[in-house]
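What follows are several structures.
Please treat every number below as a calculation from the coordinates, not as lab data. From a predicted model like this one, the values you see are computed outputs, not experimental measurements. Cβ atoms are built from the backbone, for glycine too; each structure is taken alone.
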Structure P
Amino acid sequence: MTEISRPLTKNDYLDPLKEYYHDMVEENEERKENFESKGIALLVIDMQYLDAAKGYGVFKDITSSGIPIEQQNYYFDTLEEYVIPNIQRLLSVFRKTKMEVIHTRIQALTQDGRDRSHGHKRLNLLALPGSKEAEFLDEVAPIDNEIVINKTASGVFSSTNLNYVLQNLDIHELVVAGVYTNECVETTVRDACDLGYLVTMVEDACTTVTPELHRASITTLKNRYAEVVTTEEIENRFKIQEKLKVL
């Protein structure tokens, strides 16, 4: 095994496959085709009281949550400042263009949570059916006939029938937002990519408990597992495609 005996330089952190993956992931012509065929879905991950609301679930007791107060403050500040407003913007775009909107949440099938993944049992993560923890935040809650997928693991694909549902809907591309960037969001993005979906991650519509963890996930996923964009870029993409449809 080769040992690095010198200090790392900026070039050591460059991705040698960046350009290759950029062409395959971001400049893929299928994205235009997906828009025209309505083969795109917005996937909003775990925007619920269990893990995205003060005083509930994970954050019911701020002193015993395992997350330092400073990091909790960062998390909720970013949620309120831009993540929730940006998810609202994304919801508006997808609803206006009649594209599919799918919401995931952590929720057990049983009232004692015995069906949860072993990982969630170890972490004591539990949102019972009908509980406040299982409710979506009002600002970004499902409406009308939008699909809700319940899960009991970090990855939605490994623990639910989402792939089957997307195939039935003829969905080939996912726009992903929600929490936590480095956990459920990243796992879902990776799994979706491995299953053959084009994935777009909206970086300012996701957050986690530290900026370092958020940036690390973005760095890992960008140009390899997903196109990483802003909410404004999604809005502009839809505006441009709508104009092209009219011409």
Structure Q
Amino acid sequence: MATVDAILFDKDGTLFDFHATWGGWAKRFLLDICAGDERRARGLAAAARFDFDRARYLPDSPLIASTPGQIAACLIPHLPEFTSQLLIERMNTLSAEAEQVEATPLGPLLFELRERALKLGVVTNDSLGATEAHLRRSGVVGLFDRMLGCDSGFLPKPEPDMLLAFCEFVDVEPANVAMVGDSPGDLIAARRAGMVPVAVLTGPVGRDTLEPIADVVLPSIAQIPAWLDGAQTKAA
């Protein structure tokens, strides 16, 4: 494997534990847009493949790793009182307020990676505003060289556009970048960009799905330093 000079992170399910962060939020969001009507919210949850009682996304939920626009397209047929734009605006407002549960303490990990002279970035299908709000609350927004969201002017993952824009910004070849994510879309984007695809298990997708399309599957981003040490040793 080539030397890793930069690491790109997905956000939800990678930097932050997916179910711990978004399970309860999704339940509150569905109740919010249904004006507190639980029966209607449950129907919307069923259409979105979301387990309302357990507050967990089912593995085949079309909402996983989707942009706000894609989520709105899934829900809007059941919400005639909303326009797509109004639903997206409501979603972005509420998601920016979501309490994030870090997959591992982010500050110490990111400081260690910076000390290794690695360039760091975030590419997410969430909006850039929500992403900045989440990382600012964790106190780590300034540790990233570049953050890109679905509204940053590039096609969302699994297209490689955001990933390649990061490479151009930090002047690092794609082959020297590890893309870390919890979904097939993250790993497919990495392969399309010519990066090293690294999977983590802090999202809603299991090892069996991720392993065939990842170079390595880690329990969480906490294991990245050890993986880097092993990968660099092999490269040497």
Structure R
Amino acid sequence: MSIVTSLAVRERLAALRHVGDLTERDAAAEGCRLIEAVHGADGTPEHIRLMLLLDEAGVVRRARFRSNAEGDLLAAYDVMCELLEGQLLAEAAQTISPRAAEARLRGDGATPAFPVAIDGDRPFVIVGKALQSYERLRGGKTRRLDELPWSEIGLFEKVRRIEAVLDAEVRPALASDGGGIELVDLVGDQLVVQYHGACGSCSSSIGGTLRFIEDTLNNRLGTELRLVVSRVDSELPSFVP
């Protein structure tokens, strides 16, 4: 990342939110575990020391860092910590990337906050190292994200698993009758879906087809999801249980 900065980066550098330290005292006060990781050689711009407070479920409650970085990279590290807070570390280690940090920093703006390398979707290495440190402290090996139970994964992975089941077992069946389905939202155990084509007008989409989709998802994912259909006959969807 270049040291030449955009307006979004300059504004972040003027008010960094996550530079600092976390200690064992902080961890004890919040009932968390302190995790530390280091990446990059001392004295280099890429050097970063990451400190995290994790709760019993492995969710990041607070994130702080120290780094020699400047400009775009320093801003990216600060946003990385912002993205980490509230996330399951096992998931964050596979999803929080420089591109995700750039998108958060840019917001609704059209101009990129900073240039992202061709491998910008690769997760931050330091977050992966933090996960390894966490697993070592727990005395176990790092589990892949797809090995974690439903109760231990975040929204991103839940949506990915739902979409995989829909693609493999639900959408082909609906397509044979000229219909389709899209995921609209997931709130707790309530899954809001939108029917398309023939499925959007046939009465079975609220009956037998709905039960088929619920049963398929719950059997494959080990969940208790309840589907809610979003109608398409008004500008603002009305939800029909």
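With FRET efficiency 1/(1 + (r/R0)^6) of positions 134 and 182 (r between Cβ atoms, R0 = 25 Å, to 0.05) as the yardstick, tell me which of P, Q, R scores highest.
Top value of FRET efficiency 1/(1 + (r/R0)^6) of positions 134 and 182 (r between Cβ atoms, R0 = 25 Å, to 0.05), among P, Q, R, belongs to structure Q.
To which of P, Q, R does the computed value 2.7 (distance in nm of label points 7 Å out along Cα→Cβ at positions 38 and 62) belong?
Numbers: P: 4.5; Q: 2.7; R: 2.2.
Working through the options, I get structure Q.
Given a computed value of 40, 23, 15 for semi-axes √(5λ) of the Cα gyration tensor in Å, which structure among P, Q, R does it belong to?
R
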